[in-house]
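Each value in this text was obtained by applying a stated rule to the coordinates, not by laboratory testing. Quick caveat, the model's predicted, so the values are computed rather than measured. Cβ atoms are built from the backbone, for glycine too; each structure is taken alone.
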Structure 1
Amino acid sequence: MKKKFIITCAGFLVVSIIAAQQPLPDKEEIEQQLENLTEANESETEDDTWLQQMEQFRKRPLNLNTAEPDELRDLKVLTDLQIATLLSYRKLLGRLISVYELQAIPAWDVTTIKKIIPFVVVNNNDQLLESVLKKFKDGDHSLLLRFAQVLEKSVGYVKKPAGNYYLGSPQKLFFRYRYQYRNILQYGITGDKDAGEQFFGGKQRYGFDFYSFHFFARKAGIIQSLAIGDFVVNLGQGLIQWQSIAFRKGIDISAVKRQSAILKPYTSAGEYNFHRGAGITIKKGNLEATAFASFRKISANFVTDTINSEDFFSSFLTSGYNRTQGELNDRNNLNQFTYGGNLSWNGNRVHAGINAISYGFSKPIQKRPEPYNLYAISGNNWSNFSIDYSYTFRNFHFFGEAAIDKNFDKAFVNGLLISVDPKVDLAFVHRAIGKAYQSINGNAFTENTFPSNENGLYGGISLRPWRGIRIDAYADFYKFPWLKYLVDAPSSGKDFFIELTCTPGKQVEIYTRFRNETKQINQPGNITATNQLKTIPRQNWRTQISYQVSRSIQLRNRVELIWYNKREQEKENGFLGFIDCIYNPPSKPYSGSLRLQYFETGGYNSRLYAYENDVLYSYSIPVFFDKGYRYYVNLNYDLSKRISLWAKWSQSIYKGKNSSGSGLDMINGKTKTEVRFQVVLYL
């Protein structure tokens, strides 16, 4: 391992002396946030909505002179404090004349302006009233077709007469047709088949395992938003409902606040986290009202109580996989009816809202009788209510949400964003979420995956002391008043993070970060009746350098180390290093990227994650543990302005192992190879 570390560091230093000519694309921050999210959830999200939005804004930039707060939030760059100061600036001084005028707006720094410039324009001739025919006629049509497959055959495709196996083929198929007119009107249909699922056969007579349709309109008179078909709902700070992608702790301290429009169209491949029905937002002056209703079938794990002669379900099945007979038996076997709404008042600097959501199920919920499930959701229905609020005063932005559930258990999240100086930003978040509080689709800024059973205090700072230097740091202290899964007593933890980013010129960007997190878990190997908790430290250090060699070539190099429980017998260490070459010549119809990577860890506890470039509107963040190599090649060629082709080849090669994966996904052999092809037609 030491030899591999020396070789990688040598490559790191060699690459670092290469000169450059053009600025780097600002992607590292988003990539880090996605890596953090994947690590926290231990799974990749299939929500590619933000990628679609960024590509749409790149093609059809947002006009800063007419953009409303929800549209500005969709950029995923601006804080509510920056949005409030922009709106106040427009109201006081009128429309912007040039994007360079953004430097005069309080709380707007050069870094923020550079991030949004590719996605915005300043236009004083924007047509506010447009005919219905124009909206349906002059938009962009696109059709995306994607194919992916792991070439090695896993044990799940070996059919056994009396065993468990995959009923379908190993291909993963995806298509999406979409029409979009600016940020005003869009509609489309999506289809998805996971590897192992049947296709035009068996129980999938209609082809794809999952279909999704959406129609979404904005700014039609007093109708601010209209959703028909599949859509997502985001309320408050996520204590009762948040279905869009939401980042957690990381480099961007402004991500502590959840900010999004309440209704948004759903266009992704995930089969669980959305609503199916209709929703509408009406706006009159400063008053805004939203109502929505949804009915859909979801998959759940059913249990039959033979003693009491009743059926119930013990858990929702969120993976969307319907590959085996057992998974098909649980497919769409539960009816879920959802309704709710919001009433809010939005001033220039003040926001106040009332939120409500209610769920009804065709069968009751009854979790397994484990101590940590004592306060779990139960029964045929569930509901949550909350009020959310925000207030901007000069360079201070206060926000929060107070919620209760069906049983009147309480939850609170309150935060403060402060722009102390053009070079200093601060963020604070306090959460006090009762041990019995529950929500079905909550996603607040918490350590837990769902907002429940947590008290915590977070503080973050972003410093820009000199040009080209940025320091981001946070500290988070939290407690869990009740038991958790694999934690048989009340527990606590703390998390410290610091990152230094250096941009000595337009050609080079370097960041190095260190994270130290300590949590309590059950004593490993305990055989006594009463379990004891053990404090487990986990340290992680990463350094990454990006270089723009020329207008066409960018090189990137990462070295990452992890120490898990390093002073105890169960300690594990991990290492990951890679070198990227990204080729994107301007005004050429082709581009591509290449990665060479080595990883070595002591086990799953010392696992590491790394963001990978992929085909358009897609990305992958694999988990790496054990020992091996990985490489991938990603290619793009535009046959014309209307046809774009993409392909990716990736392979992991494991050392000292004769198999990889587990269960039905176990592959006999040292390699795992995946191919992916995509064509995008602009009709």
Structure 2
Amino acid sequence: MSTEIIEQPSNFPLMLSPLNLGFTTLRNRVIMGSMHTGLEEEKNGFDKLAVFYAERARGGVGLIVTGGIAPNFRGRISPHGSQLSFSWQTNKHKKVTDAVHKEGAKICLQILHTGRYAYHPFNVSASAIKAPINPFKPRQMSERQIKKTIKDFANTCELAQKSGYDGVEIMGSEGYLINQFICQRTNQRQDKWGGDYENRIRIALEIVKASRNKVGPNFIIIFRLSMLDLVEQGSTWDEVVELAKALEKAGVSILNTGIGWHEARIPTIATSVPRAAFSWVTAKMKKEVNIPLITTNRINTPEVAEDILSRGDADMVSMARPMLADPEFVNKAAKNQSDRINICIACNQACLDHVFKQKRASCLVNPRACYETELNFEQTTNIKKLAVIGGGMAGIAFAIYAQQRGHHVTLYEAKSQLGGQFNLAKNVPGKEEFVESLKYFTGELARQNINVHLNAPQSVESLKQENFDDVILATGVTPRVPKIDGIEHSSVVNYQQVLSGEVIMGQRVAVLGAGGIGYDICEFLTEKGQSHTENLDLWLKEWGIDTEIVHRGGVEGVDQVKPESARQIYMLQRKEQRFGKSLQPTTGWIHRAALKKRAVEMIGGVSYHKIDDDGLHIILDNKSQLLSVDNIVVCTGQESKNTLQQGLLDLNVSVHVIGGADFAGELDAKRAIRQAAELAARI
């Protein structure tokens, strides 16, 4: 008797449906969007890139767009940035295209001229206007340089075709060179490449025409069009539509949606940005052109992607960081296993923050990203009995990776809940995505049948009795208590008590410490009503975004609506330095802006004199002051919580310490999870 296997219909039929471009067909509507990894510049980096992209292609993505590759020297991201201008360079690119094609996906090379964003003194732009985020002032391009750059784009396009790429993406958004010509903000020329709009868009159209002439009709040309600049003197909607129609006529196959310049003071991809916050922009353009459109920014689940496509907002969805977090994203969705996807939480800590520091990108929730040839969890021939003490992210990650290798793992957590500091972080406004990581990692513990004990504090004696081969201490951190007279006063609480809801806070609060935790506490205490991350309309109003885009750049002259603060907050720090100096480069400015909107008063260079029933007594500029507050929240750092190590070593037990138990510092889940993964790979 035979049993017929009936396949379950997909929950995401639109996302998984093919897209016919006439001369070629994409197997589904999912694009792995462009993201520079840093491998492009490393020795043997293209060998690593080939494995990196092949893993995503094997994971089911339909089309991959590479990180930006310059068409000439001046367009490089940095002096040693990657460039494709010569025939001899095609061999290394063929390694990538062959690897991706072997797995059934297609791949496009992004051609990126950084213009005034180039981090070197040889940068050029439409006009000699320095970018606020770059110390190097550009030179204004001569007409000869402009014409040469157009030829260079076309040449790189032809070389991409010879390298086996299925197409290219011409980067015309995010404030890079082409965008710099398009907008009055950066183009003050009076020749045929500046002045009126027809002249300012000339370079974009000439690049597309020259590129199409080089490669013929059966080659994908994506143009990433800045549909919403989010800077003053940006384009109006009518201008964007005019350019989109001209690009379609010039031979573009697909239009990709670009949102915001890198110098824009409006967040576009951080975790505090609502999911699919900008698909409405692509939907507006759908009414204007006949070629396929891609939408992008903060799309991180198949449910969100399917919803966008079902509304008709776009023809394809682009996800870059989600493919770092989980290369099997599409395959899992196709199997209706979206609950098993390791979801991108848009923290930027290991990807964009690394790239901006000219380090290799990776992923906080997936430390293997961009390390596929170096960090793997192969089956061990020396199976061990392992104890993990602590159920925070370091302990959970180690348990999962070690179990994958074949070790027998038992995880002990002293509290009634797994997750450690992530259980606190998820309560911070704008960090709601952290819930997804908790779901994924705790779900993996269950799926791998890892033995987990909650409410199970351990001692040296209890661990010794179980005869474990190795003990991994991931016991986390405890808040540091500063030495202040009266610190034991009932008004004083620590950040853990606040975020856990253990205490009821008053209306006037002093926050001691201006690191990441201090900022989180201030945002938590000032939030009133629904988090704007979960309400797109409120979020758009808070950041002053004009959804009709009649104002230039969608923001010029638009007032931001300041959210009402739930409390009066004072943030204090001992040091006389800029507040939030330790915050990450891509998101720190967002946190500073959020607290400014909520009128948090920041006081630096203070000494804490004492705490009593009247409040917090401080010394500022050699003068005593009293802050009459209801509560004082201590955010002055952490100390490693590690009381077992020495006792275990004394009994000759093999011990490894990871995460906050190893180094407290600023809470750093990125370091903790990577440390756990590296230990699991070698133990």
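Values for this structure:
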| read-out | value |
| --- | --- |
| Among 1, 2, which structure scores highest (criterion: distance in nm of label points 7 Å out along Cα→Cβ at positions 151 and 639) | 2 |
| If helix-only ellipticity at 222 nm (-39500 (n - 2.57) for each DSSP H run of 4 or more, over all residues; to 500) is computed and equals -9000, the structure in 1, 2 | 2 |
| With semi-axes √(5λ) of the Cα gyration tensor in Å derived as 35, 33, 29, matching label from 1, 2 | 1 |
